[in-house]
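The numbers here are math on the coordinates, done by the rules we state, and not lab data. What you are looking at is a predicted structure, and each value in this text was computed from that prediction instead of being measured. Cβ atoms are built from the backbone, for glycine too; each structure is taken alone.
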Structure P
Amino acid sequence: MSVYNAVVDSVVGLINTLDLFAQMTRGALTTTNSLVCEIAPSNTQEVYLDKNSLISLTLAINGKHANLQTLTDDLGKILDNLSRRKEYPTGNGFEIVDITIGNFPRTIGREENSDWIAACDLIVKFYRKDDETD
């Protein structure tokens, strides 16, 4: 597994400890109430002499629910909880050092079945602490 997928899986694990209307998964929204996340455009912030680096990984979080307030409340809960933590996961080849809010919840639209779609972004900063290549 790539270090990027391992970082995303760690963040999804944190999110799934929260009391939300659905479990976070990766990929596309389903036909029912759902929360999903995927990697959005991201970048390397710093590269060190030992070739380890500080990565700023943006995660796009999308949600779908019949009740817009429920949807935006849970997206806000994700942002608040993860950005205010003092401890983050460490794994094989990475150490998450901070999670910040990229964009607050915003309404994307409404489907024909009246379900609302909304999105927000998290920025996961992690130290890549090995010399593996993907």
Structure Q
Amino acid sequence: MRLHSGLPQTFWVDAVHTAVYLINRGPSVPLEFRLPEEVWRGKEVQLSYLKVFGCVSYVYIDSDARNKLDAKSKKCFFIGYGDEEFEFRFWDDQNRKIIRSRNVIFNETVLYKDRSSVVSRVRDVAAIVHPQKYK
């Protein structure tokens, strides 16, 4: 997962933690193909919240932590699941820190390794639309 997303080697622990999290939510042969999480908790597990490891995510910034004219979200990268239900962990590449949040929008089609190519594609489109500015 870490190699596919292009995240640095320092995120190997997060990749292993996420893999274990996913294995515990997958069918198990000794449990007659039932999900271990369902057996442990005794209730049905929802899997719709699972996301692609290393994808671009836009984490909401609380109004207390920003000014009126500041951005309402911060671009981060998904690195795993938190301890609480529906809590996610993100890598803030700009500030070099880990963020935990529930209020987020995922772009699962763009991974960490694609971050520079997305910026260059946006510049290419801008140059087509406004050729005078980008000579």
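Data table
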| read-out | value |
| --- | --- |
| Source structure (of P, Q) for distance in nm of label points 7 Å out along Cα→Cβ at positions 25 and 57, computed value 2.1 | P |
| Winner on distance in nm of label points 7 Å out along Cα→Cβ at positions 33 and 97 once structures P, Q are ranked, highest first | Q |
| Entry that produces 5.3 once mean projected area of the Cα convex hull in nm², for residues 41-104 alone is calculated, selected from P, Q | Q |
| Origin of the derived value 25 (relative contact order in percent (Cα under 8 Å, 6 or more apart); candidates P, Q) | P |
| Test item: Cα Rg over 2.2 N^0.38 Å calculated as 1.30, pick one of P, Q | Q |
| Mean count of other Cβ atoms within 10 Å over residues 65-72 from the coordinates reads 8.6; which among P, Q | Q |
